[in-house]
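Each reported figure results from applying straightforward, stated rules to the coordinates on display, with no laboratory input. Just so you know, these numbers come straight off a predicted model, no measurement behind them. Cβ atoms are built from the backbone, for glycine too; each structure is taken alone.
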Structure P
Amino acid sequence: MLALASGAFLERPYLACMTPIYAAASTVIARLNAWTVLDVQTTADPHSPGRVLRLRGLVANRSAPSQSALIISRLQVGAPLETLVVFWALLVACSLSSRRRLLLSIALGVPVFLGIEAAMTVSQLVGPLASAPQLLAGAAEPMTPWEHWSRFLEAGGRVAVGITAALMTAALTEAVLGSSAHH
């Protein structure tokens, strides 16, 4: 319950910090694929009671460059918050035996967490941009690698990645502490 409460409490400040990171990473991916990201923002969802991360982007039709599509992708804010709660709750729980272990785990955990979180959330935001060229060309429901990854994340993959990353960070912390004890 504490983890869920902390996730709800941290929603706004967390997304205020992460949304510019999501926007920057989405823009880099878009440029590599000849897409255009117009904006990434956190907004109320008119279709549900919660808030969503929303990406608006443009994708040109490769066979008819004068045609383009405005793509709007949405991701419930609970998805990135889930990773935040799972990763940090597990990493902290594995690191409570000493202050040194906890501080080192946090120091190692920040870049690991930012990397996995940005990769998962950004991939889900830009995924619809990858499908757009096929839709513009007439495909009914294209299954891109982005779509496969997004479905994996939605089917529990976010939790699995968060747990795996936290355990690997805890193991790395242990290895660093073990090697420093031998010197």
Structure Q
Amino acid sequence: MSTIQRAGPRWAESICILFPARLALAALFGLAGFLKLQNPQSFALSLKAFDIFDVQEQSHIIKMLVFGIPWTELIIAACLLLGLWTRSAALLLMLMLLGFTAGIANLMIGKHDISCSCFGKLEFLCSGPVGPCHLLRNSGLILLSLLLVWRGGGKIALDQRSAPAPKVDSQDQDA
């Protein structure tokens, strides 16, 4: 009797959970990257408001981030949309979200009244200055990313095309 060990998500999980999670994150961060590139000056002002870098001496870092973050978001969005390098893209997105969330928490602790331009002029789920809503929103996005890191892109992903064949346990083949 041979048994096939199932490795990875099944079709129902892939269609009902993983594919929608990939699409949602891809759409959201594709839009976020696009909106930041449409108005880099606004994003630069937002980064300066986080008061992490000395604007006088480290303006080159801010300039690099103003264009690096949106392009990274766009590349992650493309990978998630296609299901290509899904776990790596989701891990990178999760790390970025953890950094953004730490920055928001730092602003809240310092009682700064700063608006988040995470999604450009679009205020996704949260409006006004950074606050608990932004932390909850980011926590949900981190959990969604973590799901994709854990389970992968699912059966409807380009990752599956290069996946190894299921293992066959050949115990009791003589019977």
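Structure data summary
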read-out	value
When FRET efficiency 1/(1 + (r/R0)^6) of positions 14 and 126 (r between Cβ atoms, R0 = 25 Å, to 0.05) is computed for each of P, Q, the largest belongs to	P
Structure (P, Q) behind the derived value 66 of percent of Cα pairs over 14 Å apart, for residues 46-93 alone	P
If helix-only ellipticity at 222 nm (-39500 (n - 2.57) for each DSSP H run of 4 or more, over all residues; to 500) is computed and equals -19000, the structure in P, Q	Q
Read-out relative contact order in percent (Cα under 8 Å, 6 or more apart), computed value 40, structure in P, Q	Q
Distance in nm of label points 7 Å out along Cα→Cβ at positions 54 and 78 - highest-scoring structure of P, Q	Q
